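Quick note: the coordinates plus some simple rules give every number you see, no bench work behind them. All values derive from a computational prediction rather than experimental measurement.
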Structure 1
């Protein structure tokens, strides 16, 4: 029986636009950021902040020094956050409704800059719901110093929340992350967009199948 639902952020809960992010960094004078970022896993300093190996302040300093640009912290954050579009209100409302019956969690490879922007700018609003209304806890790679598909991140999350693998439903857009969860006995499903997440969760809500 499913008692816990885990959702990834990017492309599962949140719409992303990598090209918009690349364009924003190019406007700051950074031309090769496309070699460092992707929808699923980051590289270089972007991977460092995603794993919590460097602080936000160190990330800002490194970007300025490495790329030789004179940009403020706010400008760097704005370019990095251009990656993030929104979380549909319909999905927010569905998650809040499911939260009345299930434990709801985020499990994501992300960083503090993106998480803060998502929580403050993409959740809530007139018809939406806050992170606190929708989720019991958010498990983030930068806090855990681990990233999917490393099996240890799934084990650590289970240890923390006290869930059994077979009681967990997990949605991720990366097949490698889904396969890793399945190895440990999770019920894991690929979702490639927030719209598909709504479909999968709607079917689960109605019939208990996925």
Structure 2
């Protein structure tokens, strides 16, 4: 047990160092040497835990994605207001998007190079996100808030709609990061979209 806890502690330290370097240089420019230097350890020791920077980046993003899912799951409780939870979901999903985009710092060229790897990472997460949203919709039905015939279909619709808004905003980027004004506009658009959806399913 003590050995397992030490290993988990070591992984946590590595992920924090990697997160710092990715946030500083982005995925494309960060090297395993950079992360090893931040940790004060040899590159060979780092390779013992992660074989390449893409695997390390994936671990960092997965950790944040899991945190997002857990945060929403914690508030999906019997009798909890599903409308409020959908609004919280929208806000926290934007926060996750901003975090991941800033961590990658991918411009068009960088995104093209990393696309297969990035696509796989987010395709897997999208399935979990749809399940999460569906559980919110089911709660709303149980509470008498929503009237929905197909919760899975509607959950996929919400996630696709939100993804579309995020992609439109990202495609308008001229640099590797979005401005505060861009995020403000995206936030407003996501608020409007979730409110329109809520109005369409209210009893």
Structure 3
């Protein structure tokens, strides 16, 4: 039982919401040939990594140091409000700055969609409802590649299957660790997937 718990903790760590955007972009650049040079890829990845990994961690460290959150997991709704608001703004800013260039427009959908999904999560706070941010980010990633397959008529089925498998594994991990209820896991995942399509079709109108 202890080994199983440690394994699920490991899964929750390596598939943390701050890690998934970078993983998704690495796979995106590996699969989509948009004549982006390796140097351009590295620059974009560096910017995204700093924005979605380093900055959120610094924010949590600051919030913990001033006593706003009790732990870095930010378990309660009240503890999540500032981090979620911050990430809504950050993701929207990234989407807004990536949408003008052809080589990064696809990526802008990911961040606009992530921003929208977090807006929905924040609105649910007022109903005292919490969703799994782990599953939300996994849903965002899956929705992104479903969208990419549709936009570019590419076969990225292996990646889609991979993210479905990882989503199942991650969801099971969150339930085993009693970090979330089934409703919180499923709602986070569904919101994450659908938000990408809402953004894309709204943008296309």
Re relative contact order in percent (Cα under 8 Å, 6 or more apart): value 29 computed from one entry in 1, 2, 3; matching entry is structure 1
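27, 14, 6 is what came out when semi-axes √(5λ) of the Cα gyration tensor in Å, for residues 82-137 alone was calculated for one structure; which of 1, 2, 3 is it? Mind showing how you got there, number by number?
On the way: 1: 19, 14, 9; 2: 27, 14, 6; 3: 24, 10, 7.
It must be structure 2, since only it matches.
When helix-only ellipticity at 222 nm (-39500 (n - 2.57) for each DSSP H run of 4 or more, over all residues; to 500) is computed for each of 1, 2, 3, which one produces -25000? Don't skip to the answer; put the middle values down first.
Details: 1: -12500; 2: -28500; 3: -25000.
Computed on structure 3.
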